[in-house]
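Novice: Alright, structures below, take your time with them.
Every number in this text was worked out from the coordinates using simple rules, so none of it is lab data. Here the structure is a predicted model, which means the values were calculated and not measured. Cβ atoms are built from the backbone, for glycine too; each structure is taken alone.
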Structure 1
């Protein structure tokens, strides 16, 4: 997993897959967000935010909180 750049975030690390993203939170829980459950737009947006290192936790809390597999 890649370490998330924003140290003040609730996100600790992430891993990008072809049609999903794994997100490891500070609680050490890992959640998988896939095209099937979260949808293409949300997953691709989360991938972009993860690589950028900013806004991922906020996006998940606002738009994809319960969309994990």
Structure 2
């Protein structure tokens, strides 16, 4: 599954499949603050959803954090 294959609004399952991690880990990331590395999300009833653009920004920020830690 490529990034282009993802819908505009993502579920935990979409993110888990894309990143090859468990849904449980995705929900843990949903609970974390963005400052601590969490994924921005919103509620739809009892479900969590993520805008695709927010997910892309989150991935980019993770890459930037990694690059900073390698340089330091």
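Novice: Which of the displayed structures (1, 2) returns the greatest value of volume of the Cα convex hull per residue in Å³ on calculation?
Specialist: Structure 2 comes out on top.
Novice: Going by distance in nm of label points 7 Å out along Cα→Cβ at positions 1 and 33, which of structures 1, 2 comes out largest?
Specialist: Details: 1: 1.4; 2: 3.0.
Largest value of distance in nm of label points 7 Å out along Cα→Cβ at positions 1 and 33: 2.
Novice: From which structure (1, 2) was helix-only ellipticity at 222 nm (-39500 (n - 2.57) for each DSSP H run of 4 or more, over all residues; to 500) calculated, if the value obtained is -7000?
Specialist: 1
Novice: Could you figure out which one of 1, 2 the value 1.7 for distance in nm of label points 7 Å out along Cα→Cβ at positions 17 and 41 was computed from? Kindly include the intermediate steps, with their values, before the conclusion.
Specialist: Numbers: 1: 2.3; 2: 1.7.
Going through each structure in turn, the value belongs to 2.
Novice: For distance in nm of label points 7 Å out along Cα→Cβ at positions 9 and 25, find whichever of 1, 2 sits highest and give me its label.
Specialist: Greatest value across 1, 2: structure 2.
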